[in-house]
Structure P
Amino acid sequence: MDTQIYLLILSSKNLQNSDMSETENNAYKWIVLAVFTAVAGVSQMLWLNFAPLISQLMVKYDQSESMISLLILVFPLLYVLFSIPSGSMIDKRGYKYAVGFGSVLMAIGAVLRIYNAHFYVLLIAQIIVAIGQPYVVNGISKLVADWFPKEEHALATGLGTVGMFVGMALGLGVTPALVHGNNITPAMIFFAVISVVSALVFILFTKEQHKDIHLPGEMSGLKEFRLLLKEKDLVLLLILSFLALGYFNGLTTWMEPILALNSFNAESAGLAGAMLILGGIVGSILIPAWSDKVKKRKPFLIGCCVIGLLITYPFLNVTGYSTLLIIGGVLGFFFLPGYALLLTMSEEIAGAEKAGAATSLLMLSGNAGGTIVIIAMQMVKGNQESWWNAILLMLILLVLALFIGSIVGESYDRQPH
């Protein structure tokens, strides 16, 4: 086994220091995508580790629910702040440098979390991890543009997003099993080891194939982003990202209290959320691959919005447990692949050179939407027991998303300016 690992590492170094044949490229691109997917998945695990532990952590640290929730909320907040700097770094220094930088930051934060006797040490550690996350996640479009032919872009992006969905599921599902009473140290050690290993593997096994897709140094970050914002279709995608991720974050955040009105307990709501993610994993493999095959993006993006609009209300108002799980899986299967399609379309519109900046704008808009919609849903609900106003808000978001999706241009054959 040690010999095999040594030969694999040696092979990787040889590949990175020499020109590869087309056959080697075809094989190695999947290794690059796989190690990126692992690091992206780890970023989601570290984000959601504490979501199932809020009540326990309130007791452990004698802190309010709002303070404990900062362990989770710092991620979307810091994503908004660091999305643009990360996109600029990806386009100028390359995705290997930026993603490697982000993965090292996440590993440092994950190791620091082992020393969790004090709440503020844990919060500082989460802040370090959260700063690293956009440098990792925003690298996907640049990596795909570098290694994969156009007819595989959506599939490769879909596989990358699958890693994020798997990371979410593991962060929510595995963490409680590793916690003993109020002792979270075993869980923190487990995830620290995964974080360090994934960072090392990414740095060892990732190379960039085309240096000509880097932006020249004289292209300032602000100039790059100003040029992108002149692209009408990209601006429409940013609005769509705001609406779609806002809807998804609002749905997953408030799913449990909404379903509770239909007599579903927290465990049932959790399984419905798991089915949503599981459906999204399968859909994010199949639907982007279909999009690549027919060489169209827009019809599939519209389809994601239509299915979401048609079954959101039934999903949140169903009374049968089996039906709840089935509809949740169907909703995830058809709606979540829209994330990969948005990323792919943004890269095709912006071009490979500016893919990092385009992705960062898309993610900034989506995270802003997620934060605002979560708060807005609670506000429109007010003191009522019913969540109808909040559900109506989500449906309005999907109607607007469907409208934007219908007027955005097809990106597959688009030539970047």
Structure Q
Amino acid sequence: MAQIGERSAWMSTLGAIFNRNFNVVAVINLLVMTAYYMIFVTGTPHVREAYGVSLSVAGLSSGVMVLGCLSGRFASGSLLSFFGCRTILLAGLLLYSGSMAGFFVDGSLPCLFVQRFLTGIAVGVTGTATGTIVAYVVPRECHGLGISLFTMSTAVALAAGPFLGIALVDGSGYFSVVWTSLAFGVICLAVFFALKALPHMLKKHRPMTDLYSYIDPRVVRFSLVALVACLGYGCIQAFLTSFATERGVSDVASLFFIVYAAAALGTRPFSGHILDHYGPNVVFYPALLIMASAMALLAVTDTRTMFLLGAVLLGAGFGNFQSAGQAVSLTLVTRSRFAQATTTFFLFFDLGIGLGPYLFGFLVPSCGYEGMFFGLSLVALFAAFLYWLEYGRLRHRRHA
């Protein structure tokens, strides 16, 4: 009887989470992020080949998109409070679809940079809007599980985007990537209109020049943990291909993010459930320690098995840190500040991913990838210490 009761409670919780609005924004997030990663992976080679520019200039086209994403996330905090989630999500999707269509307007490199920047803004706005909507439509008592399930859409996109992008380029050329991304935008616009009335969003209007309108200071210190933890993941995104070639495992490099996503998908429902029932410390410390182990394993990797095991550990570690971090950031604010909390967390999250390759790439010529990954293992351990310093020890006292 007890097992039947537990199963009934579990099904009731899932039913409360998987409501219509949750499903709509999860689909939108999946498609937009898949397109983002398709462009991110295939865009640099296209720019280098199509315009005959250097690798650094071609790479800047991806960097511009990241800057646009950061700008979109920063602006979203205030815009969501002022205009509401529904309006801003629609604006983000319209800008995304328009920017993708703009790829066909002019073939010059400056116009391409503008198009990439606008695409980045649209992704940042859309991602922040969907994350904020989820915070409102998932019951607060199961935020951990609900957000873990929602972020599965990003985990799937992380694997599907590069895989689909490379397959499209190899089969039909780069233009097929753009057409597919545009089609995803149109589909998202159609899906958007399936949204039902959203819960009332409490609004406290502040001057547009007030930094408090965009971010929440209560989330900044906690988000520093995300910035530090994301440094390692940013390096993996940037250097995985060349690292795999050096270690002689390039034939399975394309499987790395698929295995990562599978590990994240397989563990997030459990970590979300644990977060809701036992608190964040039980999730964060193991996640960051597992991430440190993943970096250390990659440092000494010389076989395919070790390489893919590193992906499993990264998915179980960093993959759960991401979803748990978003959930915890919402607990630090009142309901009226969900938009700013989401913006603040992901600003630091994306900034860490962007800074990682620049801060640690210099180690490769002198220490090799082995030295870089060992260094990043220590960084993950430092993130665990920083979490204890900024949040973990305080929460422990609160519940002692």
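All of the numbers you see were taken from the coordinates with simple rules; none came from a lab. Source: prediction; values computed, not measured. Cβ atoms are built from the backbone, for glycine too; each structure is taken alone.
Have a look at P, Q and say which one yields 20.6 for mean count of other Cβ atoms within 10 Å over residues 30-37, as calculated. Walk me through the intermediate numbers first.
Working: P: 20.6; Q: 24.2.
Value 20.6 for mean count of other Cβ atoms within 10 Å over residues 30-37 corresponds to P out of P, Q.
Taking 24.5 as the value of mean count of other Cβ atoms within 10 Å over residues 158-165 derived from one of the structures shown (P, Q), identify that structure. Don't jump to the answer; show the numbers that get you there.
Details: P: 24.5; Q: 21.6.
Only structure P yields this read-out.
If distance in nm of label points 7 Å out along Cα→Cβ at positions 70 and 334 is computed to be 3.1, which of P, Q is the source?
Of the options listed, only Q reproduces it.
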